[in-house]
1. Figure out for me which of the structures P, Q the number 4, 16, 28, 22, 12, 9, 7, 2 belongs to, where P(r) over Cα pairs in 5 Å bins from 0, in percent, for residues 108-163 alone was derived from the coordinates.
2. Could you figure out which one of P, Q the value 14, 46, 32, 8, 0 for P(r) over Cα pairs in 10 Å bins from 0, in percent, for residues 20-147 alone was computed from?
3. When mean projected area of the Cα convex hull in nm² is calculated, the result is 13.6; to which of the structures P, Q does this value belong?
4. One of P, Q was used to compute helix-only ellipticity at 222 nm (-39500 (n - 2.57) for each DSSP H run of 4 or more, over all residues; to 500), and the result was -24500. Which label is that?
5. For which of the structures P, Q does the calculation of relative contact order in percent (Cα under 8 Å, 6 or more apart) return 21?
Structure P
Amino acid sequence: MTGRHNFRERLKRTELLLGRENVEKLASSFVAVCGAGAVGSFAAEALARAGVGKLRLIDSDKITKSNINRQVFALTSTEGRYKTDAGRQRILDINPQCKVETLNEFIHTDTLESCLEGRPDFVIDSIDPLNPKLELITELSKREIAFISSMGAARKTDPSKIRISAMREVRYCPLAANLRKRLRKRGVSLSFPAVYSSEQLKKQSALATPESENPIKRGHIQGRKCYLMGSLPTITGIFGLLAADYAIKQLTY
């Protein structure tokens with residue numbers, strides 16, 4: 001059985017829904033996933049299973065025990081490895097035809113050029129820190145690269161409240177509120193899609209002590225406390241799958 005025939009066999013059920021033309025569109029598409037953690041790992045795996053031909057995984061972190069409850073790439077066997085490298089191995093086991101690039105970099109102004117090199121057809125923003133998120137969205141908007149951004153999934157428990165809306169319409173998300181304020185100051189349009197939960201948070205719910213096993217990266221968030229927040233795989237998974245679904249629709253229609 002040839003590699004191409006085997007590839008088509010794997011995607012037979014996808015082709016029944018989307019049609020051969022759209023399956024071929026996905027096979028020729030290039031998607032960058034910025035952040036290969038709780039949301040990004042689910043998104044990347046869904047894209048690989050849908051037959052996206054090229055993926056770029058970007059994340060500077062290594063897998064720790066605390067990642068296992070909610071991250072697809074986090075396994076007992078992958079602990080201590082870069083999330084991107086573990087993700088690449090898993091994706092190639094799912095779809096050997098996929099070209100997977102990895103960048104073990106913290107996303108900030110100095111690394112944006114390498115993150116967006118080759119101009120991806122679509123970008124999934126699944127990074128957590130506010131400032132890198134701000135820089136990424138600003139650059140994507142400037143370059144007119146299609147993308148979707150994931151807002152805060154931590155401390156949420158109700159799957160029915162997760163949805164996609166224009167960034168200007170996102171509510172009950174502290175991350176989105178802070179991000180919107182900064183984007184407005186830069187004159188960035190708030191019409192881009194965001195996946196978020198409209199569930200209202202209880203004050204200080206599921207908030208624990210500062211995270212100690214995730215070291216500060218190169219001083220880019222120097223002096224800021226990184227708090228460990230409660231999270232569920234059911235919530236982060238839906239965030240990632242919705243982001244991937246949106247990307248698939250944009251790439252095929």
Structure Q
Amino acid sequence: MDLNIVYGVIFAVFGTCVGSFCNVLIYRLPRGQSVNFPASHCPKCSHALKFYHNIPLLSWLFLGGKCAFCKTKISIRYPIVELLGGALALAAYFGEPDLAKAAVLGLCFILLMALSAIDFEYKAVPESLLYVVTALSLAYTLMYDFDLSGVGAAAGYAAIFFVLRFIVTFVLKREAMGSADIFIAGVMGAILGWKLGGISIYIGAILTLPAYLIAHRKGYELPFVPFLSMGLLLTFIFRDQILRLLDVIYG
């Protein structure tokens with residue numbers, strides 16, 4: 001059997017399992033609850049779930065999207081997050097040739113998804129999860145060769161966002177951007193480096209514009225972490241095409 005298929009399946013399963021855990025993070029961290037205790041339970045009837053009720057994707061399908069005990073509907077978000085976790089792990093596997101680095105990167109991508117979901121719903125992110133993502137991105141860039149260029153890019157983009165936040169806050173006379181955005185900018189620099197890191201931030205800003213116009217009309221506060229994360233992911237996936245395009249444009 002082709003090893004690419006075997007490793008692909010392993011990464012997909014790994015991603016869906018981490019995605020399942022991310023559902024716990026998304027629900028519990030904003031509420032200040034422990035992610036370890038109590039054990040998984042239905043938020044409606046509080047009945048503890050059996051291990052076979054927690055199998056990523058399959059349990060939701062076999063249970064018909066309902067609690068096994070009280071039959072309350074389970075949000076579609078749960079299988080979607082698990083499915084996206086598998087997809088993000090595969091994106092890391094196919095985009096990073098080294099298996100260990102791909103695993104670290106996949107974990108970083110999936111936790112960024114959790115941060116994005118929390119930021120989108122609560123307009124704030126848990127610092128503990130933010131620190132873990134930052135540490136993973138630095139571990140990724142430093143793994144094996146201890147190349148400090150990624151660390152430099154991380155520090156540089158974090159510093160740029162820090163200064164930008166200060167300037168915009170001063171001009172608008174109100175808090176602008178969140179401290180989480182500074183960390184995510186650093187993560188983008190660590191994973192992609194100086195050139196692609198800047199492009200990913202630009203793509204994230206472009207993605208924000210149409211959403212901002214809609215949100216502004218409805219008086220909705222738009223989080224930036226999800227768009228920065230999408231910019232990072234798109235740039236990582238299409239980095240070869242982006243670099244070729246830059247070569248064509250700028251020679």
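1. Details: P: 4, 16, 28, 22, 12, 9, 7, 2; Q: 4, 17, 21, 23, 21, 9, 3, 1.
So the calculation was done on P.
2. Values: P: 14, 46, 32, 8, 0; Q: 12, 37, 33, 15, 3, 0.
Going through each structure in turn, the value belongs to P.
3. Numbers: P: 13.6; Q: 16.8.
Source structure: P.
4. Details: P: -12000; Q: -24500.
Structure of origin is Q.
5. P
Quick note: the coordinates plus some simple rules give every number you see, no bench work behind them. Here the structure is a predicted model, which means the values were calculated and not measured.
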